[in-house]
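A.B. asks: Before anything else, here is the set of structures, which you'll find just below.
Where a number appears in this text, it was derived from the coordinates with a stated rule and is not lab data. Predicted model, so just to flag it, every value in this text is computed and none were measured. Cβ atoms are built from the backbone, for glycine too; each structure is taken alone.
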Structure P
Amino acid sequence: MLERAIATDTLIPPYVPRLLQTTAGIGASCRRDWDHAEEHFRKALDQAERIPFKSEQADARRWYADMLLERAAPDDPARAHRLLEEARTIYEEIGMPRHVGLTEALLARV
């Protein structure tokens with residue numbers, strides 16, 4: 001169902017306030033399908049910037065960084081750190097302290 005919704009250019013389903021590309025990236029990460037996860041997260045970041053969708057700009061970065069930390073390729077920790085710093089800044093700007101804490105917990109893993 002998710003892939004079908006993405007194929008029809010649906011960005012945000014009516015029942016979940018999250019970009020489908022972010023959701024697909026999370027799913028691919030859970031399967032350890034790193035290439036597809038990265039592709040979905042990059043698309044989510046682009047969509048979140050274009051709409052604009054501030055909370056998703058941060059969430060996509062946080063989930064993408066989490067995937068990078070799991071994959072652990074040589075340059076992944078540095079990329080994850082940058083994404084997490086950006087996510088933390090956005091969360092602080094929009095007043096999401098719980099998510100700042102989630103992001104800081106991931107930063108502690110870098």
Structure Q
Amino acid sequence: MTMANRMSGRTLRMQNRAFAGTGGVSCANRKRGFVPGFMDSETGCMYASCTADGSPSPIHRLDGLPASLVIQRTVAGRVCAVKGSVVAGFIHGGRFYTREQLAEASGP
């Protein structure tokens with residue numbers, strides 16, 4: 001499986017660096033009511049970011065995603081990669097917003 005066909009913790013860290021200082025990161029959106037989340041672009045299903053035990057997470061975490069999206073786990077069972085159709089973004093009012101959309105909306 002190529003990097004383009006998966007999302008990993010490394011992918012999320014790279015996105016955080018790329019969107020630093022914009023509305024494309026969790027800390028910039030929390031006070032506006034946006035919840036870090038994911039959308040499977042194949043199905044349109046949205047998932048709020050959660051820890052492995054199902055608790056809401058203030059940042060993007062792969063651990064709480066459903067098993068149907070997981071393609072790789074560590075020896076300890078933690079999620080380390082999910083399908084490439086999974087997009088990180090934010091959920092607000094029942095809608096999904098990409099990092100790009102919120103970065104653009106927040107301006108330079």
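A.B. asks: Comparing distance in nm of label points 7 Å out along Cα→Cβ at positions 31 and 47 across structures P, Q, which is largest?
C.D. replies: Q
A.B. asks: For distance in nm of label points 7 Å out along Cα→Cβ at positions 63 and 79, the calculated result is 1.7, so let me know which of P, Q that is.
C.D. replies: P
A.B. asks: Starting from the value 19: which structure in P, Q was relative contact order in percent (Cα under 8 Å, 6 or more apart) calculated from?
C.D. replies: Computing relative contact order in percent (Cα under 8 Å, 6 or more apart) on every structure in P, Q gives 19 only for P.
A.B. asks: Looking at structures P, Q, which one was helix-only ellipticity at 222 nm (-39500 (n - 2.57) for each DSSP H run of 4 or more, over all residues; to 500) calculated from, given that it came out as -5000?
C.D. replies: Q
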